[in-house]
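Before anything else, here is the set of structures, which you'll find just below.
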Structure I
């Protein structure tokens, strides 16, 4: 049974989400204030956090940053703002659900995030010159130095690397990682690509290691990692 931490100040919405998810054998703990959330997180050690961005005491974006710095737990945002979606993803959130919340969509996103743990002993290391990706230990190194990646960043990098030299569309990426189709508006893939480029030294104007193929998707270049 998975434990979820729901950080939401709308009591009616929190009760709706809690009641619905408990029907599917989730243990759901709720907290209504941002300034109490980190203590509750430390107490419950949840498998996943559902985080509203508009909270009393401490806002959700600051909490998202704090949670990402303290643990690699999946973070699912609840947001009504397109700008907050991008900012939250930049700060380390793994996915988002748009308000008003559709419970079935929320359940699908929760299940998709919880399916992400590494398959122990299943994947060999992926080596491309100075870049080494270790799926079993969920570790990445570049030029011998570890690269700290969030869950969503690691999953996307590993997916691209497994298809090195092949263009992957946003639709293919979202289907593989989250089990959903690209709706033409979702920015999560683009945001995560940008973060990967910065962390892997490929964020100048002439990005070559992770290429954007306009109108088609993204391509991982296997021979450009030193």
Structure II
């Protein structure tokens, strides 16, 4: 007789492009840096697609220089300085996210964040936004030995929530998030409303579930939680 799946215990989100729409502040920072170098602004949608790949990718996009080239580090450091000054001006949770977080708490479940965004900027951003309900755990690259797509961050989350990784739903807008979740054994949701590279196709990520809008998350997660509820034994 096969064993029933364990109940869901926690929902864990990637940060940029999944939980929070941070693109607006990155757009301001990168175009400010381009102006400092007498370059015209890039279109918002071009920058937006690259945000989930971090500051290194934004510098490559904005200045056509790669990591290791002489000017790269100075440009990246200046971008991060500008971003820190403009970290939560336009950033907001995606539509329906705050309501979803309240739903999660009403179900008695935990919620957390597992991101590749450095701790300095993650906590500065979260401090500014003061999300309610607040996350139970925030996992950044500073907290693990190996960043995503390595599954270490979800193993850490599972230990925090005192559950198996298979009892976690992990959401992300990049294949590295889905690879992380799958390798950990979590249930994965691909968020195609996030910051998707022009040449990427979320259908190829092999996520367990895929949504095209953040409003689709609440009913999907409610259904997944319900499916894993223990069956009451007859007296």
Original post:
So mean count of other Cβ atoms within 10 Å over residues 129-136, computed for just one structure, reads 17.4; which one of I, II is that?
Top reply: I
Original post:
For which of I, II does mean projected area of the Cα convex hull in nm², calculated from the coordinates, equal 14.2?
Top reply: II
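For the read-out relative contact order in percent (Cα under 8 Å, 6 or more apart), a value of 14 was computed from one structure; give its label from I, II. Spell out each step's value before the answer.
Details: I: 14; II: 25.
Working through the options, I get structure I.
We did not get these values from a lab; they are worked out from the coordinates using the rules stated. On a predicted model such as this, the values are computed, not experimentally measured, just so you know. Cβ atoms are built from the backbone, for glycine too; each structure is taken alone.
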